[in-house]
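Every number here is computed from the coordinates shown, using simple stated rules; none is lab data. Values in this document were obtained by computation on a predicted structure and should not be read as measured data. Cβ atoms are built from the backbone, for glycine too; each structure is taken alone.
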Structure P
Amino acid sequence: MTADSSVTEPIAAAETTTIAADIAIVGAGLAGSLAAAVLARAGQRVALVDKRAVPPDEFRVEKIGGHQLEMFRRLGFIDALAAAGCQYDRVPNVREGKVVDVSVGRAYGLPYADLVAMARSQLPDPSSLIVDEVAAITASDDVQHLVLASGRRIDARLVVLATGMAGALGYKLGIRRRVLAGRHSVSFGFTIARRDGAPFDFEALTCYGERTSDGVDYLSLFPVRGGMRANLFMFRDPTDPVMRDLRRDTEATLLRLLPGLQSFLGDFRVTDRVQNWVMDLSVVEGHLQPGLVLIGDAFQTNCPAAGTGVARLLVDVERLCTEYAPRWLATAGMGAEKISQFYADADKIAADQQSLKMARFRQALTSRNDIGWDVRRRLHFLRRSITHRVDQMRPGWLAQVRSALRA
């Protein structure tokens, strides 16, 4: 965590030299804030440390839907999410100017800063958020000691690193990040509106890439309170000139990459700053240590196009905070043998593996141009189109089949 001179002074325990806690969580992004809220609601003494009092305006997670909603519900955050987000329920999926199928199901769009603010608002005691920087951590089989930039200290039985891809603290502890696929994907985020001020003819829309040479997986359009948000996901060299074109002349470049999109958008414009993110696929090593556990991106990164990052994060939070941490705290010690139970959890391992599997699948489906993947790509969209048409002729047929398969 890097020092930031623009943040406010620490808001908790300002006159205390040493703060005592059951669990210290470093990083109050989505993972850390949700974990802190779950643990604090269960009666644990939590110290949540972050250098910023207000979540930064970062281009990260901007929509929540599908199975993620059930996980938010189980953790007790669904009402707060619904209040903070912009709801939508129907998403036409198009390719080459034609509707492939329509996704139906509740989802919410909201900026990442609002999502984090929602999570922080669920803390029973706001003073458990300590605005400061963790300078050092000393881990042991018993009590963990954290030194803050302000000179204060935190003593806790367990430390949770939820620092995302920031690796300075982990590096000091001997934790290294192994890159599985460098510059795996590129994502762009921006907001659009029609030039005539009229609303779009859809509440949300997904447009898939048309040519493997373009490296476009899909463009996702969905509502947020500030307008229609656009997330573009690509598998392409980040130094390619098209990346500059997308930042400087977004409208024209977008239609050049996705010509079938024109009939759906009409005459539109970008209304805010174009943000972009280059993502490596990576996983940490040397992380099994006493008194210390890593969650979310601090443990393994994700491909944004695969849409598995939030699900992985929620699995980490749910398994650690409802299963392992309470059990660990109920007995003496916090050795590596306890910590290893979390990393060996079947649900966590499955979520981590599924995330990597989907990252590789999305890249291959988008970019591979050999005959095998060309056939697979055609069959993928053909199967979706046929299923959609049958479901239109016999409404409810698809839901019945899925229900029978689950039985």
Structure Q
Amino acid sequence: MTEHPGEQAGREASMADVEHTIGLLLGTEDDWPRAYEGLLRRLGTVGGPDGRTHRVRSVRVTIEPFNLRYRPRHDLVIDRLAYWYYHPREWLKKISLMDDVYLLNSPFTFQSMEKHAAYCAMMRLGLKVPETVLVPYKNPLDNSRWAYTSARYNQSFDLDATAAGVGYPMYMKPYDGGAWVGVSKIRDPAELHAAYDASGERLMHLQAAVEDYDVFARSLTIGPETMVMKFRPELPMHDRYAVSHDFLTAPVGDEVVTISRLINAFFRWEFNSCESLIRGADVHPIDYANACPDVAVTSLHYYFPWAMTALLRWTVFCVVTGRRPRLDLDTSAYFAIADDPGLDYRQKLAAYRRLADDYFDIDRYQEFCDKHLSHVDAMVYDWVMSEEFRSLLRETVRAAYPVHEHERFLAHFGGLVDAWARDHG
């Protein structure tokens, strides 16, 4: 059969296409996955540095038995589940160790370097983490060896004296916790003992409070992009992120960004949030090991389009350029800076920033976005203005709030997204 020249050209073009698969390992969330999937469909094909065209698709990962020698179809996996569900965590370890699948985030460091180890590492680097003490369990563990070990080796300690060394007020918080579960503000010895008695078998930190702070900043970092947001923890979740663009001075804002990227590069966390308290010119990171940072449209609202844009750009960059996973931690390079007596705090931050920028390949990423993804901002704007997005918002509100609050919250979130559209149109 004779092939028409147009058919031959189409076949050759198809053969030149490269297809990539991104896995979404999900828990209960559905809003941002739908958004991400919709944007990937709109993206279509993109060019690459190799001169070929690339198509990126996403699939939702299912949980089932897996042979350790099977070959996955994924080039990259966005993990939002393995921080608490261990079966998929072990799957992530297998596909990264054996198959070089790129992961957001590293399951190895999130398991071995939870909040406690993260505090230790960043204290070593000289960040202004508040004074922190780890106290033993209040109640015995359910372990047959506990009684013998405890009787022979556990030292009795004075909780009041330990707390006095930290200073009131302070917070008692789980060493590996999340979502503010088990966190208590301690103002006096009575509250100290009540919180410790209630901690049971949870291992707890005592951490000094940063009183009279000026700003609570929450920075969301996706790959090399960071959005620093003014956070108001005392308000309901739908009101916690304030739409404010000038709440930090330029030097302090840059320091928050540097700390956020430093933490992510150090631990190989590429989809993570960092909480910092700013008092005067001092930035105090207080929580920055967040395996599943909040990206819900009902939380981020105004900032939701930015998060989806950053996630789209970074994941597409990684798979199209063949970015290789780096499971090893180059801690010695960071510690060499930390231990250099000739560098002051600012100089160390600048050196850490260079290491982080190198890890995230900032220049190459920006060049790729400028050349191959320059249309993405306009594409995201059109999507936010589309019925597809409004339908997603309506369905998310109806699923999250009782019927009598639907109209209120649709107006609330719709107004905030409209504000984003006015600012970016």
Structure R
Amino acid sequence: MTPAAQTAAESAALVLEDGTTYRGRAYGATGTTFGEIVFSTGMTGYQETLTDPSYHRQIVVMTAPHIGNTGVNDEDPESGQIWVSGYVVRDPARRVSSWRAQHSLGEELAEQGIVGISDVDTRALTRRLREEGVMRAGIFSGADLVRDGYPRSVEELVAQVQASPQMAGADLAREVSTKEAYTVEPQGEWLENNPGKAPVATVVAVDLGIKTMTPVRLAERGVRVVVVPQASTVADIEGVFAALPDDAPRGVFFSNGPGDPAASSHEVELLRAVLDRRIPFFGICFGNQLLGRALGYGTYKLDYGHRGINQPVLDRTTAKVEVTAHNHGFAVDAPLDEQGSTAPHDGGRYGRVVVSHIGLNDQVVEGLTCLDLPAFSVQYHPEAAAGPHDAAYLFDRFVGLLTNPAAWPPALKSPQSAAQINTEENH
């Protein structure tokens, strides 16, 4: 083995499509991987991040400098595998320091074939992505850094990155969705307190990259959740409801997921069929973008997206600010007017819509509420896996819509109302 090959055995390079290159050490599996490079600001919950299907085909940079000290376990994953295409950290833990850990993060990455890189100045890298926007990147390590015994040129590596697929236009939900339908029954305290009682409602959850805890949050509220594949039709959904009594509450849920909502024509048409039948609907993350497109609004790509568990959002129906968990690179283009707007699709047949939630960092649309249809959505992850529990009320709001549709829609409240609410709660 030549000296160059010996050095490359532990060396790694992160190469951005603009030619910027960061040298480090191999972490996890060695080899080559490509993806859109994004950064996550979460200081905890890296295992949930890694197993979130919304990160499919993305290289994730962790802004927290020390990663891996709690190891990995079999309880915290949000799906059956790691979905990130690559992983970038500054300082990986030398040893695991949690009683819950079953193996180290580095071992898990290697076992699942996830190519990573450590010893990278992630602060400088994050600043570059904030200034220039997210872009394609590649991680190269081990023998893939060498050709014929000599280090490969940066120009050659950049050319490979530039030949990799773009995220814009990518239709990816079908690649992460379940292949077979499955059911999550009511559970937890609700089941303990209501033994033998029928579910409060039945919800069909269309899996576009669903996280494990999402149907669980509904099941904890007495809802039976039937998770169906991305390719499901409205006939499939109605088939689930066919066995229910006519007056049994029912609804449809669209999950988070990866890819460009502009490329998801099947999901948009499915959602329009749901809206046309006035079936109560709730969507999160990707589901919010798809509701926007179904209503006739556009979507656009953010410069560097929102990814982390510390994003402040104003809920205009309560006038309260909540700290929320995000993972999205696209957003809905809808008017922020408090009076709302008429949904543009098909001459306004879906009626009036208001932007119910706004991101306070950049005024991005973070939620939609239909005033003339039983439908709403948010751009973030209320299941709190990982993240704060501020948005858990959204599952209660959905259950309320299912069981008491006459009370829909919620009215917007002014900031002055919020001050009054806080005063009353503190007394």
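The figures follow:
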| item | result |
| --- | --- |
| FRET efficiency 1/(1 + (r/R0)^6) of positions 49 and 65 (r between Cβ atoms, R0 = 25 Å, to 0.05) - structure with the largest value, from P, Q, R | R |
| Answer label among P, Q, R for the case where helix-only ellipticity at 222 nm (-39500 (n - 2.57) for each DSSP H run of 4 or more, over all residues; to 500), calculated from the coordinates, equals -7000 | R |
| Which entry (P, Q, R) yields the derived value 5.7 for distance in nm of label points 7 Å out along Cα→Cβ at positions 97 and 233 | R |
| Structures P, Q, R, by distance in nm of label points 7 Å out along Cα→Cβ at positions 137 and 305: label with the highest value | Q |
